[in-house]
Structure 1
Amino acid sequence: MSAPADARLILRDEELDAGLELLLLAEAALWAAVDQGLAEEDLGLGRSHWRAAFLLRRRPGVGVQELAHLTSLSKQAASRILVDLAAKGLVEKQAGDVDGRRRSAVLTARGEAFETQITERLRGQLVRAYRMAGLDGVAGARAILAAMAGGRTRSRAASGGLP
């Protein structure tokens, strides 16, 4: 359960723009690290492939529909990403427990190694940033990012498939 919004907090457009600028610059730094890792892996995969692999490690058994929801990709694009990962031996598709037509995906051992190699770079960036911000900064950053992520922080499967 999240804390209620603090009505006393009033931010000017300049302060909000400064926050957006920092988010965009942080995003650029994170993607640069992902791109470097992808180049070293030399599998011909892109950012969406790593992002899907990361989410599959965190949420094993995610299917196309949930992956599309989490990433804001179309169902067709999410499906293509999973097909690409399976073709490289990074993902295996499994028939669903409830509905055999719905196929979920899990990382293979090779897929876990691919995901971990790139994620380690990002963890290093987060460790440095969290240490600079201190304990209060870590909690504050998580609260802000979780609020911005909205319903994506909860698995649709865990909530009965509801957004």
Structure 2
Amino acid sequence: MKSVVTTVVTSADAAGRFPSSSDLESVQGSLQRAAARMEAAEKLASNIDNVAQEAYDACIKKYSYLNNEGEANSTDTFKSKCLRDIKHYMRLVNYCLVVGGTGPLDEWGIAGQREVYRSLNLPTAPYVEALSFARNRGCAPRDMSSQALVEYNSLLDYIINSFS
């Protein structure tokens, strides 16, 4: 799994050199933000079902046509799969917060997502809406500290941008 540390070491190793001072500064910055990431990961983990459900509800409210017969959210099975997907992305955000890098998202969430959704004829806009809702709903200090919220939101932005 990719983290800032493994990325720096792998990159330096591939170039046949020791990590440079800028490489080490990158690792140091990641370590300095670790407490905020752990706070965000803990808060998300303790409320992941509610966060995913609220995000799902928001996307279905905006795209209510998806409940029409033959659409992507028209059966109970489709509904549960959509909620499952949103929860999966939130879980990957949690993993990324813990490792301090985007590796889990890159490897398990983003690689091939456009092709999968395209081949299944699923719209991506509802996922963007759900993840945007989750990002915009967060509030410091109600939900977590402002720095923890920055770490959380940056990962949601990363996923949202991957859908474009």
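As an exercise: Rg and Dmax of the Cα atoms in Å, for residues 29-84 alone, calculated from one structure in 1, 2, equals 11.3, 30. Which structure is it? This figure was derived from 1.
For the structures shown (1, 2), FRET efficiency 1/(1 + (r/R0)^6) of positions 93 and 125 (r between Cβ atoms, R0 = 25 Å, to 0.05) is largest in 2.
Can you tell which of 1, 2 yields 4.4 when distance in nm of label points 7 Å out along Cα→Cβ at positions 5 and 77 is derived from it?
Comparing all candidates, it corresponds to 2.
Supply the structure label, taken from 1, 2, corresponding to relative contact order in percent (Cα under 8 Å, 6 or more apart) with the calculated value 20. Answer for the origin of the read-out: 1. Could you tell me which structure in 1, 2 was used to calculate distance in nm of label points 7 Å out along Cα→Cβ at positions 133 and 149 as 1.2? Label of the source structure: 1. 1, 2: which one has P(r) over Cα pairs in 10 Å bins from 0, in percent, as calculated, at 10, 35, 31, 16, 6, 1? Going through each structure in turn, the value belongs to 2.
Every number here is computed from the coordinates shown, using simple stated rules; none is lab data. Note that the coordinates shown come from a computational prediction; the quantities given were computed from them, not determined experimentally. Cβ atoms are built from the backbone, for glycine too; each structure is taken alone.
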